[in-house]
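**Student:** So, here come the structures, one by one.
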Structure I
Amino acid sequence: MIWRKTARDDVRQGLRSLYPRLWRYCLVLTSATDRADDLAQATCLRALENSDRFEKDSALDRWTFRIAQRI
């Protein structure tokens with residue numbers, strides 16, 4: 001069986017390295033660590049749920065930061 005990398009796998013892998021920056025951005029948006037935790041978690045969840053909409057060659061950080069703004 002051949003394993004194929006999906007868009008969800010790309011997003012999941014990218015979120016691992018992006019998470020510290022995303023959390024700091026969420027802290028700037030919320031001004032509170034507990035709300036930054038919640039916002040970052042909600043952003044990651046929404047990014048994974050909508051990973052099929054992520055274009056492989058686009059910037060994951062811009063995409064996830066935009067999700068955080070909209071939440």
Structure II
Amino acid sequence: MQEITTRLPGRIEGGVTSYTSDSDLASALRRAAAAHGEHEKRTGTTDDNWPDWYAAYMVSEQSGAKPPE
């Protein structure tokens with residue numbers, strides 16, 4: 001028997017997201033921050049709506065959906 005500790009992208013029921021620990025959530029926030037920095041470089045502007053962008057990115061990362069642009 002093998003314990004499954006992580007899920008592959010797209011292997012979670014649609015709309016259901018969760019983080020198993022505070023370090024898991026912190027890692028997701030760091031990945032979202034890095035991706036958002038790239039987003040701002042592409043657009044050439046700062047994004048005052050970053051909380052919504054982070055949320056959309058984090059949900060898409062877990063659900064396997066296309067991340068925000």
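Only the coordinates and a few stated rules stand behind these numbers; no lab work does. Quantities reported herein were computed from a predicted structural model and do not represent experimental measurements. Cβ atoms are built from the backbone, for glycine too; each structure is taken alone.
**Student:** Given -24500 as the derived value for helix-only ellipticity at 222 nm (-39500 (n - 2.57) for each DSSP H run of 4 or more, over all residues; to 500), which of the supplied structures I, II does it correspond to?
**Tutor:** Only one of I, II returns -24500 for helix-only ellipticity at 222 nm (-39500 (n - 2.57) for each DSSP H run of 4 or more, over all residues; to 500), namely I.
**Student:** 4.9 is what came out when mean projected area of the Cα convex hull in nm² was calculated for one structure; which of I, II is it?
**Tutor:** Among I, II, the structure yielding 4.9 for mean projected area of the Cα convex hull in nm² is I.
**Student:** Taking 2.6 as the value of distance in nm of label points 7 Å out along Cα→Cβ at positions 20 and 36 derived from one of the structures shown (I, II), identify that structure.
**Tutor:** It was calculated from structure II.
**Student:** Further, regarding this structure: State the single structure among I, II that was used to calculate relative contact order in percent (Cα under 8 Å, 6 or more apart), giving 39.
**Tutor:** So the calculation was done on I.
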